Structure formats: C-alpha cells, structure tokens
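Next up: the structures, one after another.
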Structure I
Amino acid sequence: AQAAASAAPPQAALAPPAPAAAPPPMPARRRLTEEEAKPVNQLDPGQRVVGLTIDDGPDPRYTPTVLALLQQYGIRATFFLVGECAVENTGLVREIADHGHHIGNHTWTHPDLRHMSDEAVRDELERTSDLLYRTTGRQPSWFRAPGGDWSPVAIRVTTELGMRPMGWTVDPEDWATPGTSVITERILKNVRPGSIVLNHDGGGDRSQTVAALKAYLPVLVDQGYSFSAPAN
C-alpha cells in the first residue's frame, strides 16, 4: 500500500480564480441645455398617457410585489432609487432594470438638498449614479430631489452630471400612510392625460401603497390610459 501511494501521480495545484473584471468607467454625459434643466412635471397632455414613478426603494418587502403588478398590466415605470437602499439590494436593482423599467437617481441618503453645498450635493448624486451604473450597466438619465425640494445648486449639479430633473403632477401623499382608499381616491380623482404620478415602495411601511396600486391600476387601464416612462 505504501509503494502504491508513492507511485500515485501528484495532484495538480488548483489555479487561483481569475479576478472579476472591473466595470468600464462611466462615460461622461453631455451637459444639458437650459430648457432641459427645468424640472419635468408632466408628459404630453395631448395623449392619454400616465407616467408612473416609484420612489425611495428598492425594498425587499414591497418592490417585488410592485414589479409583479407592473408586469401583470404591462406597465413600464420609473423607479427613483436611494443609493443606500440600492447598495443593500443590488439584485432587486438588476431585476428592476431587467423588467425594462427606467431607473432614476434619488440621492444616496435622501437628504434635503436645499441646505447643502455644491460638493455635498455632487457627492450624493455621483455616488448613486456610479452604483447604479456598476449594477445595471446603464447611466441614470433622470434625477428627482427628495421631497421635490429643489435648489439652484441641486438643479445645476443635476444637469452638469447629465441628468434631467423630474417632478410630478399627482402626489397622493402615500408616504404619510393615510389609508389605501384615500391614496386610491386621490390618484383617480386627479389623474389627467400626461400626469406623472408619485408612489413609494421604500422608506417605511408601504403596504397601503401596494394595495392602492392593486386597486387603481386596473381602473386606469379600463379608462383607456397607457403608461410610459418619460423619454431620456
């Protein structure tokens, strides 16, 4: 047995795994025009179309259900993601992108930008854009200020980074959890052709928002609305 063992060929050494390829650097985006720097608050009012936007995620409790609902009705939405949530849920970020939804920048920590310096605002936006690009291979082309609280600094930095600012037309204040029926009623009462509707899938208990989406999306579809993410 000892002789047989000594005659056995030596095992080949395992090669160390190849290091993961570093993603290419994010390409520079063109600086936007003065007209493009104005926050977009609605789509074409001449078309029976709604822009559905989902803020403050991704959240593993609610985002998967929202994605399933949007897939059920064939709706393409824009998700404005918070960097510190996205970095903890990169699989969900990729799933959002793989479903064909637009992904927008919603800062890293969701701060009030009105009282922040140029450097601080730039760091919030650049960190988030970089993460989203490394995760999905796509640069975010839209930015939304937390709370819709814009400042001249935030507008300037946004456009210097090649993103267009987006607001909204209809805010049901679902973030305040007023009740599913209230959220549903506010949206159905105020939606018009070209409306951009604000909803939330992160930042707290969003079970009312999910229930409201289940209630109002089929109504809007039955009313002949289509859904479109704003063009880049």
Structure II
Amino acid sequence: MSTLPRPRETPAELLRPRTVWRDEDGTRRRALVWRAGPDWQMASSALLGGGIGERAWVLNLQVRPGYDRMDPVAHLTEVAAPLGLTGAGVGLMTAADVTAWTHGADEGVEAAVTTGIGIPTWAAAPVPGRPGAPPPGTINILAAIPAALSDAALINAVATATEAKVQALLDAGYACTGTPSDAVCIAAHTPNPSRPTEPFGGPRSLWGARLARAVYTAVLRGALDDRHRRHTTPKPPPPREP
C-alpha cells in the first residue's frame, strides 16, 4: 500500500448529503441529495448538469441493476423536481447502495463517494461483451473545496480526484482504474472580486493535495466496504430438482 500522510479529518461541514426515498418500478429506491446552496460552481462529468457552471445541488440517484432507460436526463429531472431540486444542479446515477456512501476529509476539503465495483476495468482495455444485467456498480465522487478555483483549476481538480481514485483502488487490491460508468463532481466557491481565485488544482497544489487525500480516503473505504458486502452477501439457493 502507498505511504501517504495520515488524512487530517475534520467534522463534516460542507458535505451533508441526506438520503431520500421514492417509489419506482414497484420498489422503494433511494437517492442522496446535497443542497449546496448559492455561491458554488461545479465541474462534473454527469449527464445532468455536467460541464462547468454554477450549480446549487447534487442528486446521486440509485437505480436498478441493468438500468436501460434511454432518457437518463429526463429521469433525473423527474426525480429532482418533487424533491424541490430546481434550477441548475448535477444529477448522478448508480446501481450501488447509496446509503453506504463513504466520507473523506482533509483540512476543509471533503469527499462523499458511493462505490460499486461490479465491473472493474482498465481504462484502456477492450470491453468484453457481458450477457445479462451487469452487477451493481459505478463509483461516483462528489467533493467540495472551500475556496474559489479558476476554470482551469477545476478541470485539473477533476483529474486529481480521478488519480486519487485509481490509487485507492490499487491499494484496496483491485486491478483496475475504475468501472465503465464512473462519474465525478467537484464543487468550489464561485470566484468574485473580493475572493482570491486559486489557479492550480493539481495533486501538489494546496487545494489539490487536500482534495487528493480526501478522495483517496473515501474511495479506499468504499472499495474495502464494497468487497466485504459482495463476499458476505448470501447467495440464493440453487433451484430444486424437478
């Protein structure tokens, strides 16, 4: 395992995602909601609210394994509206259990991660065909930085968080860079004339280093927890002989 400085944990002050429930497909399904409020801009790879811009909330929606709807943006919007999530926000999806989210913190930077490693893969590897519904998966990373970052620094922070995710997966014993459907969302305060704007988000910058350690901690915990759940979940009994 890599030698890292011990994360300097702080009480959760920025990220307080709460669990909400909805009825869908005859089943009660869960989601995580973070109401960031005003004065935040986010860089995200999400389908809903992706790119860079001011965003006020993040929805991490748990969906059924083998999700096959072809209108995920409409689906996320349908779920968000009754929750009062209006205006600009970010919508993520995962088949992993969102209530098992893990937290990492380092000197004011916080990360909240949902981890499902049903299909571990190398980024540059060919994707083999897989019959049937895939096992629950997706690693969704949400991180909040209590500083204003330039657009370039925000993009760099996305790369930093991704590098930290890969390091955590390798240290957890997974031979992969992630899953095919991973997503990331980095939130930072909106720049304004009275607030200095940080130009760097790489792993050796002030805020990038803190981000990397927070994400590493959350992903490592999530990966180890996910492996434990998969190895301890009882398998269904075999079918009876006719």
Structure III
Amino acid sequence: MEYQVIIPAAGQGKRMKAGKNKQFIKLNEIPIIIHTLRVFEEHDQCSGIILVINEAEKADFQHLIEIYRLQKVKQLVFGGKERQDSVYNGVRAVENEELVLVHDGARPFITQESIERLVTKADETGASILAVPVKDTIKKVEEGIVTETVERSTLWSVQTPQAFKLKLLLEAHEKARIEGYLGTDDASLLERVGQPVSIVAGDYTNIKITTPEDLYIAEAILTRNEEKRC
C-alpha cells in the first residue's frame, strides 16, 4: 500500500549544542536529513514526502534537495511553535493518500523492512507505531527519592515512523487544537479519542540523534551498515 510521509525538520535541536539545525550535521559527509530522506526516496511504497521546515532555512533545504536529486519531496511546509503544530501543518498538506506516516528527521537509520511492517499493520488497524521493549530497570522518582520500581514487561520505548489513516490523524489533531491539548507524540492524540494504536516491533538501532553523544553511536551504526552492504 502506498503512503505519504511527513518529516518534521524545523526544530533547532538545542540539546545538540551545534549552533545550527541538527539536520544539517553530517554523518560520513552527508547531512543527517539526507540520510533520512533517502530511505523514503528509495522505498517503492512511498508516493511523496512532505518536509516541515523552519521558514528561514527554506533555501538551505531546497539546495540539499537539488544537489542530492531527491524527487519525492513534494512540498516544503513551514513548521509551528511546537512539533505537534508542525505535524498538523504537514497533515493539512497531504493530498490523495489514505495512509500517512510521521517520521523524525533525525532518525536516519529506519529500515524499509520496518516501514513495510508498520504500513501493513496501519492498513489493517488504522493506527500503528514502531517501538522496542524497554531493557533498563525503570524507577519512579519524586524529589530525588525512588517511590516505585516500575514493572518493565509492559513498557515499550516508542520510535517513529508512526502510521495512521489520514482521516483519523487529521480528526485527532483538530480535536487536540480545539481543546488545547499538547501530546507527547501523534499516537497520543489518537489514544485520547479512543482510537486503538497497534505496536509493531522496531529496531534498537533506529535511534533519534538528539545529543552530541548520539553522534558517536550514529557513526558506529553507519559503519556497521556499510560493512553489511559490502
């Protein structure tokens, strides 16, 4: 089944402390955002990419799209105050597609195999997300004191892409805007209106590059992936 993907890339990534949008940081001489976009550019089921950006960086993104010859980036949409606002702007730009994915621009190691499992499940259920089981012990803390050790067998660490039927996603976003609700991810908006969200097992290497330390992990993953292709 074909889909369109919305990729929010407007955030400035303050935790990266790079002095610029982290999407432009290079891994193996290629910007992070290009690594991410190429996955969808090369995926047959992807019919189009909607890239949500900071208006001030439009020329920079257009330049990258041109020099890396990306054909599936159909629209550049300007972001909003919060990530949720940015995704909503992207959702409103989707045309002629029933299924929509939302994926972080700073997750360059998503695989086409994971995307295909996600799309299949979302087509069946209406909403699905990638996630991996939590491996660490999780403790609840209040004022510096442990109050509870949380049972981790039911805990999953959520990733992107997240996949939804367009109508469901749009309605959930619009209800959240009317009611002034700010969710932690797009799936949470559907959860609060009663839409079941299915879990699809992801990959632990599908990391989000957020801090300088993540760059070391990203370089290692990139090296491993290149060695596997040789």
Across I, II, III, mean count of other Cβ atoms within 10 Å over residues 139-146 reaches its greatest value in structure II
Suppose Rg and Dmax of the Cα atoms in Å, for residues 43-170 alone works out to 15.5, 45; of I, II, III, which structure was it derived from? II
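Read-outs: derived from the displayed coordinates by stated rules, not from any lab. This structure is a prediction, so every number in the text was calculated from the model and none was measured. Cβ atoms are built from the backbone, for glycine too; each structure is taken alone.
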